[in-house]
Every structure is written in structure tokens, then in C-alpha cells.
Structure I
Amino acid sequence: MKKWRNGIFLMILCAVFLCTGCRGDFDAAGYTEALLHLMFQGDTKEAMKRIDGATYDSLMQKYQESIDTFTTNVITSQFDISETKYEQFAELTAEIFSIMRYEVTGASESGDQEYEVSVSIQPADIFVRFQELLTADSLEMAEEIKAGKYTGTDEEAGRKILADIVNHAYELLGSACNRVEYGEKKTVILRVRADENNEYSIDKEDMSNLITKILRLDEM
């Protein structure tokens, strides 16, 4: 579980949520929706209007950083993989993010330049399903190893085993994505507040909780 939480924290720290909202009349619901669309969909349209100094290129860079950080820390951290295979995993991460179901349903003031934004989510079972598939696959591979499927020297056999582990993981994650099922709607609250420079941002722990809940990472 620690690995999953670290991956989420790093994604939040390094990428999207370092964006700060525009000053002046502040629309907490619109700002939150813009950041969610940026993170999950790679959609920059609203974020460019609501984030100080934002450009298409800078926002797409942050989006790609969030995809890469999640891929590295949550999916591929235990694998020694090629750049090509990593890119395939990153593309799959982007696909998974793009099918998340969420909706900003309201915002209310909770203090001076502080808001609570309600987000309705439908948790997806992709990673829960992925873990189940991986467990079954690892047992099958263990039997194949015992049966002598992997021949050659120890080094050669080890390379073949590792290659199959990586390839199977990619295929199984893709299968879990294609067979995704969504749970009942739940409401998550995101706190949005201004700093001493009157620049708004979403509370990192709240956003981490949303990502954890929508991907059901707390069940891993």
C-alpha cells in the first residue's frame, strides 16, 4: 500500500496541482473542474482561462508529468523495462485516466477565501481487477517455471521470465481497463483556498484522496 500512496503523492507534488488559480472573482467549482479535466483528460481549454500564466504547452507538460509520475511510481516501479515498453504503459495510464467518471456538483464558502467543492465520483475497478489478474498469472508462471518452460542458462532463463512478467503485466492491465466496471456514486470534498498572494490551489491531501478513491487504490 505504501508504494501506491507514494506514487499518488509524487504525482500531486510534481505536476498538476502546483497550478494556482487566477485572482479576482474566483469560481471554485469552475477552477476545480478545469484541473480535473486537465489531469484526467489532458483537456487544457478551461485550465488556460483559470490558471495564472498558463499556456497550452505548459499545461500539456504538467499533464504529461502527471502521467509519467503515476506510471513510474504506481505501475512500473518494480519492472526493469525498455523505453518503448514504458511508453506503452504511459499511454495505457492516459487511457485509464481518460475513462474516469467524475462531476463537480457544487461549491460553498467555508471561510475567508476558502471553499469546499463537492465532486461526485464513480470508482473504477481497474487496479483491483489488475491485481487479481496478476496474482493468478504469477501462480501460472510459477508452475511453468517448475515445468521447465524457460530454458537456457540461468541468466537467459531469468531474462525470458522478466520479459514475460512485463509483457503479461501490460496485457493484463489493458484487459482490466477494457473490462472496467464502475461502482456507485460517492461524493468527495476538495478544499480550495488562497495563499498569502491571493492565489488559489486545491488541498493536496484532498486531491490525493480523490485519486485514491476513484481508482480504488486504497483497496490494494
Structure II
Amino acid sequence: MRILVIEDEPDLARHIAAALTRQGHTTAVRKDGLEGLNAALDTRPDLIVLDVNLPSLDGFSVLSRLRRQHVDSRVIILTARGDVESRVKGLTSGADDYLAKPFSMDELVARVQVLGRRGGTLNETDILEAGDLVMDVPHRKLTRHGEKIELSPREFEVLQIFMREPGRTFTRDEICERIWQREHQYDTRTVEIFIMRLRKKLEVDGRPALIQTVRGVGYQLIKPE
């Protein structure tokens, strides 16, 4: 994969780039938020490792601008350990994963590998339909009423789980297992954030939310009329 590392700590940026290069990835480093944003817009990397605290432009601003420009690169945000607010804000803004500092380089490499699978073992060769909701899996596109809905890569994968079995209730743990494949431990708040993001993007005025909460169990996708 082509990976862009946006990190202002020179030693950490160098170690991240070296670790990813050893795994066969092509890496580039930017130590400034604005420079990182411009590099991402120019090169559209497959994945971005993005620190939150950056000079000139913070990581949240970089992420928001990338998503507004429809850059669908996968993004891992780096936050301070225990900084739940930053983690939630990053995921809500469109990040696909997070890692708290200080972290193990092996863990970062493993998370990059998981994100690089683009859906893991999920079938990538078909069209899924649920009412007026249509998912083109090979081309990573989603439409409702024929109107395109922009999803981040991770949002796409979460929704794909529901669209393969509409009406079935999935527990939070099962969603974590399918998406992250038990590579790491994730709290259920992460799943809730992605569900919240999907509900907002799929919303149609006056109609029930497509992804419903089944109290005490999990979530299910209802077919839109």
C-alpha cells in the first residue's frame, strides 16, 4: 500500500515509516498538518497515519477536509492515551481506526494490515440491495433512490454486514469480530460511533432510521419501503 504518515515528532515518524517500509509498503512522511493535507490531496494514498496534534493544522481539521474532498483513504488517528474525547471525535469525523500513544509498533503494523484487507473475508464481487438502498461492492459505491451516498471505507464495511442479512440482529461483539477479526480489543463505543455515522448518512426526512437498535442485543437493518 501507499501510506502517508503525518506526524510532527521526527523520531516517531521515522520509526513508523521504517516499520511500514519493512512490511513492503511505500511510505511518505509529512511533519505539518497543512503539508500533510496537500500531500494527501495530491497523491490520494491508500492509508494515512494521522496524528491529532500537528502544527499549522490539527489532525481533526486535516481529516474533515479530506472527507469533504471525497478522499477515501483509510485513516488511523494517533491520540493521547486515555483521551476518549479525541478518539470519539476522530471516529465521528471519518477515521477508520485509532491508536493511543504510546503504542507498540507491532500493533500499528497489525492494524494497518487489517485496514489493508478492505473488508477482510467479506465477498467483494456482488451487488447488494435492501429496498431502495443499493450497494455496489466491487466499486465501493452506495446509492439510495439513485442518489450516491459517500461512505468512508470502514462505514462501507459495517453497512455491508447488515446488507448481506437485512432483518438479522447483530450484536456489537459480532460486528467487532467481523470487521476487526479479533486482531485487537475494541470497546463497543467504537461500533456505536460507526452506527451513528451511518444512521445520519442514510437518513431520509420523516422515515424511520434504517439501522434500528434492538434493546439489550444489538442492531439490525430494516428494509426501506
A value of 27 was derived for relative contact order in percent (Cα under 8 Å, 6 or more apart); which structure in I, II was it taken from?
-> I
I, II: which one has helix-only ellipticity at 222 nm (-39500 (n - 2.57) for each DSSP H run of 4 or more, over all residues; to 500), as calculated, at -18000?
-> I
Identity of the structure behind 1.27 (criterion: Rg/Rh (Cα atoms, Kirkwood Rh), for residues 94-189 alone, calculated), options I, II = I
Of the structures I, II, the one that 1.06 was derived from, the read-out being Rg/Rh (Cα atoms, Kirkwood Rh) | I
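None of the figures in this text is laboratory data; all of them are computed from the coordinates on show. These figures come from a predicted structure and were not determined experimentally.
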